[in-house]
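Here, each number is a calculation from the coordinates, and none is a lab measurement. Note that this is a predicted model, so its numbers are computed, not measured. Cβ atoms are built from the backbone, for glycine too; each structure is taken alone.
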Structure I
Amino acid sequence: MLLRRVGNWWRFRQAVNRASRAGLEPFRGDKDIVVLPCWQRPEFLWHCLDNLTRAEGSGSVHVLFRLDTGFSPDNLEVIRAYADRLTSFEVQLALPCPFRRTKPSANLLLGLLHAAAAAKQLVFLIEEDIMVARDYFTWHRAVHAALGPLFCSIPVKNPNRNLTLPEDPDGFYLSDGDCCSNGMCFDRHVLQSMVAPHVNMAYLRRPKKYIRRIFAASNIGLGYVEQAGLIRRIQEQSQYPIAWPCVPRAFHAGFFGARGRWHNFKRPDGVGDSLQERVQTLAETIYSVDAMRRAIDRHEFLETCMPCDLEPPKWQVLRQIEVPRPARIGRAE
């Protein structure tokens, strides 16, 4: 047992070191890459892939599935079910992370750096409970092409600021300090130059200590030290802004639990534990505002989980909207 733990620790450390150095290699792939971490919510993964494969431009991306340790085998069943609708994909099994708190962060961050080393230009992060609109890829690509250097673009309703925005399909706005990980898109060079230096054993071993030392001037509370909080602080220090749409191109579907267990949803009577039953229950819940309001126990999540139109009005010419700087909500999703 001790030898296995030491071996796992050594292999994990080597993987972290390789990922942080990958940007130094002069390699560039022929496709943009979607990083899709998944663990124990295959019913969410089913809906995520159903929407992803319906999005315009999905045939031109490579999907990198990052299955974290302890994943549900049903995830593989879902991936096989969508294999014919995915032009290019691969499945990576995460190495066991020796640090409990940063285990999900390690899987996500190492996936992002692996993708940055192999992508043509853009790296999309679509976690299993993110539902993307039909123009998700085209909107991200257009806003990066139009604006030049961005830290990232994020397609959801901003969960960190209270804003009143016009219902303008062409509209977008820029912000800083309020990053969230819901469906975001990076230029590969941002990941390699800004994020990679912080993906190291010091951060993964003791994230709070690392963040307190490296980001001492941050306005973000120490309650947020996982990957979303780390990336948010990196953006906060950078000179590059975030682009957000006035009309969302994705939504965060929520907190449905693994194997039929419900965390922040009220579980209806009679919900079965088979994968197909859970997929159907989600289908009846996550796409309806009324159903989501009935299902969510913790109402503080209502705003961040409300569905958006996955077939939004077509945008014509992207147009920047100037927004005020209201008080922050202070959440790092």
Structure II
Amino acid sequence: MAANMKDVAARASVSLGTVSNVLNHPDLVALPTRLRVEEAIRELGFIPSAAAQQLRVGRAKVLGLVVPDIANPFFTEVARGAEDAALESGYVVILCNSDEQAEREDRYLAVLESQRVGGILITPARKSLKPLSRLIEHGVAVTLLDNAAPSQDVCSASVDDTLGGMLSAQHAISLGHTQLVWLAGPRDIPQVSDREAGLMRAARKAKVNVRRLAAAQMTASSGEAAMEDALTKGLEFTALLCANDLLALGAMRALGRHGLSVPKDVSVIGYDDIEFAANAAVPLTSVRQPKYELGYAAAKLVIGECEDPATHAHQRVQFQPQLIERDSTSRAPRKR
């Protein structure tokens, strides 16, 4: 794990401002203190980070925003929050859609770096953050969006998705459902994995079994296709818990084609609480994320690093989800 200024300050028992002065204005620091900080820098290998700070000079007041699916209304609202925060600080935002493809994400990151953007907000299309390490080394400020930072080397703004998954399962179980199906997206999406972990934890605690269905993508058409296939094969259940609202809305179309009523026959729970959720033919129970606030907070974090990289301390901001109960869930039926 690469050391940062906070590590140096702690090792030398000085403030972040003192470390910044040693790096940029050593003449302002008393000799004994300067020597102590320089020794901490050598011991922690902080020189690459210092070089990165110098590389930030001359970067544009532009932020890159890389999201996996701009067609998902969740990310539209996140982008609005990020854009408002950027405008307040005199920055503009370039929006990039990775379409959940690592190769496409890499191309966008290369273009953004070549344009010397000040910072990048990104919801990664893969679990590995190695491609982002190179950007950080080259002086680009990076903040993870809707994705908790695995270390102290980068800022992040996220939602507690493990808790969100637990809330979803607990709601279904509280209504008496014991035949649960989890309609998930690809396993390599961290948010899906976290939601599934929380859901399964709640199910194990209640001693309720959960069947897992995998959709190819986090879209309505993928949710519909996965549910159609499961129903054709005779899968029986009374509650459907979905990794996002689009999957839920697509699955509800397939349920209707098979003559199953929501919530009389099957209760359905989504995730994200996009605007469509409340306005669906059967208003959808969903786990709400603070979408606008998420984008706004992430942009503020990356702008803070762009504006003052010398004293910036990386932060991990995490919001709490909330289950919003609507008409798509009810007590479990006695029999199908």
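Laid out as a table, the results:
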| quantity | calculated |
| --- | --- |
| If relative contact order in percent (Cα under 8 Å, 6 or more apart) is computed and equals 20, the structure in I, II | II |
| Per distance in nm of label points 7 Å out along Cα→Cβ at positions 98 and 314, the highest-valued of structures I, II | I |
| Label whose coordinates, when helix-only ellipticity at 222 nm (-39500 (n - 2.57) for each DSSP H run of 4 or more, over all residues; to 500) is calculated, return -10000 (choices I, II) | I |
| Computed 23.2, 80 for Rg and Dmax of the Cα atoms in Å - originating structure among I, II | II |
| Highest-scoring label, criterion being distance in nm of label points 7 Å out along Cα→Cβ at positions 114 and 138, among I, II | I |
| Structures I, II, by FRET efficiency 1/(1 + (r/R0)^6) of positions 18 and 122 (r between Cβ atoms, R0 = 30 Å, to 0.05): label with the highest value | I |
| Structure responsible for 16.3, with Kirkwood radius over Cα pairs in Å, for residues 42-169 alone calculated and labels I, II on offer | I |
| Which of I, II leads on mean count of other Cβ atoms within 10 Å over residues 210-217, largest value | II |
